[in-house]
Structure P
Amino acid sequence: MVLSGQSQGSSKHFSIPEALGQSETFLEFQEQISKVASIERPVLILGERGTGKELAASRIHFLSKRWQKPLVTLNCSALTPTLIGSELFGYEKGAFTGAGFRRPGRFEKASEGTLLLDEVGTIPTEVQEKILRVVEYGNFERVGSSESIHVDVRIVAATNVDLSLMAQSGEFKQDLLDRLSFEVIYVPPLRERKGDILVLSNHFAGRMAFELGWDEIPRISSQALKSLEAYPWPGNIRELKNVVERAVYKSSFGKIKEVSFNPFNNPYGNTLENRAVKVHTGSLIPDESKAGDSVDIMDGILKKSFKEAVGELEWYLLSRALKECQFNQKKAAKRLGLSYDQFRGIKKKYAGRI
């Protein structure tokens, strides 16, 4: 289902973000979105990775009374704790080193419109407090200023983590969670939308064929469709898109006969070295799943200079904590006995290594 429209009394065109599906689960979810879109209250969107949380947020905006106003998005996980504040609230000239001019934040840019806080669970506590004030009173100050600014912004927040558990453990402010969760919408995972597999697959196949300049869209064989419908889809729609597009470019005679779910299947067997992450010193930390590897790790570290050994051990502890906590940075910090800011500061030294 692709919806589009034209603004009344204007030559300006707009398109409501596409939403594809025909299953009962999908239609019920779209009905939820339509109902909450007209209510001028915050909405919290929860769902697994790859389910389309940002798409759902976009539809809420474009189906609301604010559809002609800005939709501003901020991926909170992509910024350091210090940068999130200046991105959200803006800053004055000279507020900090490098601030050569006044810059409005996302709240100002989204005034009278909608602000999507994606990965809201990664926002540090001190910034959560300032967001709470905006939600309650509509006021905030730019970084480096005492002048209060008033905005009218609808907040839509999205995440794939359990914010209720985070609030219970003190990692997320309960007051803010209460304000953001006027309505909570759960995006259905693809495994609950089996009736949409063919619709979505044909859509992605058509787009890939167009990109390749083909005149014909490859047909999906019954065997390939059975494989697609039987797969659990841990990566949801994003994973389906990759699988179908890969199958299209490999197809022949206008038909997709088989699909590959794992691009890392090595046709030459498991011949690659079983190592974990590469550390900043240039050495490799072995996978601890093998007996005796922890001893090998320490032996390797102890053979290095003091500075190199400290750095490699620091990097190893962060990497292991992240892996054990499924890459949830706040949980990893807690496991290591660090504050979230301390953890992010250490991790920043190894940017690009994880």
Structure Q
Amino acid sequence: MMRIGVPREIKNHEYRVGLTPASVRELARRGHQVIVQQDAGAGIGLSDDAYRGAGAEVVATPGEMFARAELVVKVKEPQPQECELLRPGQAIFTYLHLAPDPGQAALLRTSGATAIAYETVTDSAGALPLLVPMSEVAGRMSIQAGAAHLEKSKGGSGVLLGGVPGVPPGRVTILGGGVVGYNAALTAVGIGAQVTVINRSLERLRWLDSRFGGRVRTVYSTGEAIEAALSDSDLIVGAVLIPGAATPRLVSRGQLKLIRPGSVLVDVSIDQGGCFETSRPTTHADPTYVIDGIVHYCVANMPGAVARTSTFALNNATLPFVLALADKGIRQALLADPHLLAGLNVHAGEITCPPVAEALGVNYLAAREALAGSA
């Protein structure tokens, strides 16, 4: 039996929750104890009574939940006050995005806990199955957010992305053709915008061209191609991802002068540092700022705006891994599954994910070696 804790998220306007009552029921049926902080799911209509009915114990404070849990299942990275509640021998399973966040990395190392990141868990195809559902949501939301902030009252240029008869549609450029980029393109095409996707993989560009039947213009990524797109776009979506690593900066401060005033940048890559030099994390409460006349939307937890959809989508992907961690124990589950092991970012004070270590400029200890050393 394992004790699994589910806190109420405390990041700004974050209403998602690590486990739904349906997920709790699956764990309880296997003999595990689930401890849920009061009102953890209230923001998306998941009541404490629903959790109790699924077999969970509801406790009043995060301190009690963290003190008793062997495995903590969250959505967003632990905030400093949560890191202080972690301890050696305890595991946390959540999005971490450590590469651009040395402060969080230091706190996790000091805690001595085992930190497993959703965003670096892999699958047999080399994909990132626990990042995909939120990337799907964020990609689609990027067009919603960009379209809204193109409105004049929100600082935009006053362009309707879909256009109207007699007036051409707005132009959308998407930097990156992965899951985020594809879903952004899907939504942008759906509302009638002119869409360009820039990517460095010819294979992926061929796939996108075939998928959209020529409705999306595909361009191989070069500095010249990006500059040309900047001068011709109303909305630019940053959708670049290098698993675990800091996002490369594709657009410099100086290049903002190429963009028409009132255009919008939506940086979905902000969790990993952002792909625009002028990007800095924002919140749902204060989502945008303007530099050189360009609206920047850089909300670091975009899917949190549609928290109910996002929570259920995330649980569909994470539950099998949570069950494995609970059934086998943390160490054995990690050693038994190389794809889950790829999610191990911090263990007993050591950074165990190579791209994270490189981005932070710290020493790296191989995951299996780190686990063996603490056996």
Structure R
Amino acid sequence: MPAYEPTLLFDAPRLAAGLGIGRLLIKAETRRMGLPSFKVLGASWATYRAICTHMGREPGRWENINDLATEIAHLKPFKLVTATDGNHGRAVAFMARLLGFEAEIFVPAGMARARIEAMESEGATVTSVAGDYDHAVARSSREAGDRCLVVSDTSWPGYEATPSDVIDGYSTIFDEIDHALDATGLSQPDLVVVPMGVGALMAAAVTHYRGEHRVSTVLAGVEPLDANCVQTSALAGVPMDVPGPHGSIMVGLNCGMPSRVAWPRLATGVDWFVAVDDDAACRAMRDLAEAAVVAGETGAASLAGLRALLADRSANDALPDLGDKTALVIVTEGATDPAAYRRIVGRDIDSVGRVVTAIR
């Protein structure tokens, strides 16, 4: 992939002290290959695997994305389609542009104009669907055909391979974290907090942290209060639908149903399911800005979830004492709506200070 490099892992001592924990690490997925979120990691790998499956073989010899585009040019005219609350759709459109394909992105009604324009800047056609994210998913699924691939990060009956590949693509994040910790001599985190929409990123976290010698890492997933489909499913013991409309500003987490392929890992591998309101997300955005991290509403959810978890009496009784331990939060996006960021944080993106302490 062009312009690939590991994203930064920040050490945030002031935030850690305020939270009463030994160390707070922030994996900042705010700038990934020129895009403002982690989503391209899943979209790129899943697109590649879907194309291979479509052709019934691997492409010919190739070394870079331009070579790959040449090897699969015979498929054109060809289109990539998905549904999105913003970031995944832009990542799929980005891949379509690099490969010389068309892209159509279905979005829920009322999406911020800045997010639509970002997808259009990648050459995509953006189609608004009456209803919420789940309605957009249903609409996108009808587009699959001989000259069109649906590259979704959630699953439904009969459609599971591509969402599984999306999860595999996200594993890069956790490999990068391990490499950074090894390079600096820091220990593995005791608590990892991950925002959850349909659960794909958390499924990747479960795969990573529930491997050999890592069962002691506490995993906590965060959702909006009115779109807590994974939390509701965990309480019920089976996947449950949380009907919309979902109105949280954490738009990337406004999902009504967990991914079918992610759910088994979420059900067995996550320790805490946390739901937070929009005020908590706004506070986390401001706190992250003070730590020199520009985080959008969805991206800040992990810090909001960590604060809520530490403030909860039942969690405090069950969690290990974090006073001398390490928590890691995954910030999944930058400021995808600059006007909203300015309104919430009270400053422009460019005014957020330079990094003082960072681990790479």
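All of the numbers you see were taken from the coordinates with simple rules; none came from a lab. Note that the coordinates shown come from a computational prediction; the quantities given were computed from them, not determined experimentally. Cβ atoms are built from the backbone, for glycine too; each structure is taken alone.
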If log10 I(q)/I(0) by the Debye sum over Cα atoms at q = 0.07, 0.11, 0.14 Å⁻¹ is calculated for P, Q, R, the one returning -0.41, -0.97, -1.27 is structure P
Read-out Cα Rg over 2.2 N^0.38 Å, for residues 195-322 alone, computed value 1.02, structure in P, Q, R
R
One of P, Q, R was used to calculate distance in nm of label points 7 Å out along Cα→Cβ at positions 67 and 179, yielding 2.0; that structure is R
Which one of P, Q, R has Rg/Rh (Cα atoms, Kirkwood Rh), for residues 123-234 alone, as calculated from the coordinates, equal to 0.99?
Q
